[in-house]
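Take a look at the structures listed below.
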Structure 1
Amino acid sequence: MKILLTRPRPAAEETARRLRSLGHEVTLSPLLQIEPVRWTLPAKAVQAAAATSANAFRGGVPAELKRLPLYAVGAATAEAARLAGFRHVDESAGDAASLFARLRAEAPGRLLYLSGETVSRPMPHDILHDRVVTYRAAARRLDRDAEEQLRTGTIDMALCYSARTLAHFAKECARLGIQRESLSLALLGKGDPGDLEGWRALHRPGAPTEDALFAAAHLLCEDDAEAGNG
């Protein structure tokens, strides 16, 4: 299958490698560019930190914060936290909502939420926390190669990893005159109803993981599906 992968780098590189190992042809055209933002610790002391994206650590983390527990959503965020120098990483399965539910019951005190400039699900006010913006995602146009393949109908399916990416991809298709019914779409996350309509096929996973996305879009071979469920 010929796949258009719109995920931001550097995570897109590993996803593309995996798709190619499954026998798919991949055109990589990230629609969001992750840019670190300079930030400082808030005046109030915090007892732990939390992050829902591996991008939260792209610009570095103050040494004093690395000594605190870090609550992370998913394996990728947890691994990025460890690579950034956090010594005590608590990994949660599921999505941000699952993490927030845990924090209501288990947070050791005031939290520092390391987040992007735009968040699809803000941390609830009933969790004692301060929020700092550590990165932003800047929208960019499709690469020329991706544009040409979409125009000529050689792309079978587009993969989007967030509602914001989908919204931008829908605008890019409109700009290029691409008819949605000519293309299948696989989406990880929620999306605006208007952005979800009209595609030849729409694949959405039951769990917020790449394995679930690949399975929903029928991109996994049998052996890989079994490995992902092990």
Structure 2
Amino acid sequence: MFEKILIAENFSNDNFAVKKIVEELNVSHIDQANYCDDAISKIRKSFSDNLPYELLITDLSFDSIQEHIITSGEELIKVVKEEFPDLKIIVFSIENRQPVINSFFEKYNIDAFITRGADCSQELKKAIENVYENKIYLYTNKSQKGGLFEFTNNDLELVRLLSVGMNVPEISVKFKTDKVYPNSESYLNKRLVSIRQHAGAATTLHLLTLFSDWNLI
């Protein structure tokens, strides 16, 4: 399990609640930040001290009467990924619009997204466990509008190229040549796991069969 996690939450009550969830997983070192500037400062110091955080759990909304350089969770994620691309990130937010959620995986290569809801505590635990195993995890409250998983055009192209015999490294090269983003092998492998999970496919071959049956490829 992760040994060092940072939680970025605007409100102290929410921060405390998330901390309690993480503590149940026996994480040895948990820090908290109420603002994005504080979060990035802590992250930079941890790497400078050679004691880096392994996981960032962040909300997207940060309200404050004070002025800050980084004012939103999305800005924080962007800066973190630019400076520390290997730091794993879980978004824990009320956001439930699927196109917006998908964009975080595509633009920032996050590792998990949990929409707050009735089951979110258990889902956050599952997300942490899955991310620790280098898996992508997505949970949206199905009772909320927009909570269904949607495959993007890039997802469909990824599966189509697999169906014609290309492997992930070859697809990564093709995406880079065609200027399709994100295009790293790491992202494509993680995205493929997520596609399989939400399609209910046990294997990649099973996924190709399902997509063919659904006339998606």
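Here relative contact order in percent (Cα under 8 Å, 6 or more apart) was derived from just one of the structures 1, 2, and that gives 14; the source is 2.
Using distance in nm of label points 7 Å out along Cα→Cβ at positions 34 and 58 for the comparison, can you identify which of 1, 2 gives the largest number? Ranking 1, 2 on distance in nm of label points 7 Å out along Cα→Cβ at positions 34 and 58, first place is 2.
One of 1, 2 was used to calculate helix-only ellipticity at 222 nm (-39500 (n - 2.57) for each DSSP H run of 4 or more, over all residues; to 500), giving -15000; which? Computing helix-only ellipticity at 222 nm (-39500 (n - 2.57) for each DSSP H run of 4 or more, over all residues; to 500) on every structure in 1, 2 gives -15000 only for 2.
Laboratory data are not the source of any read-out in this text; all were calculated from the coordinates shown. Computed from a predicted structure; not experimentally measured. Cβ atoms are built from the backbone, for glycine too; each structure is taken alone.
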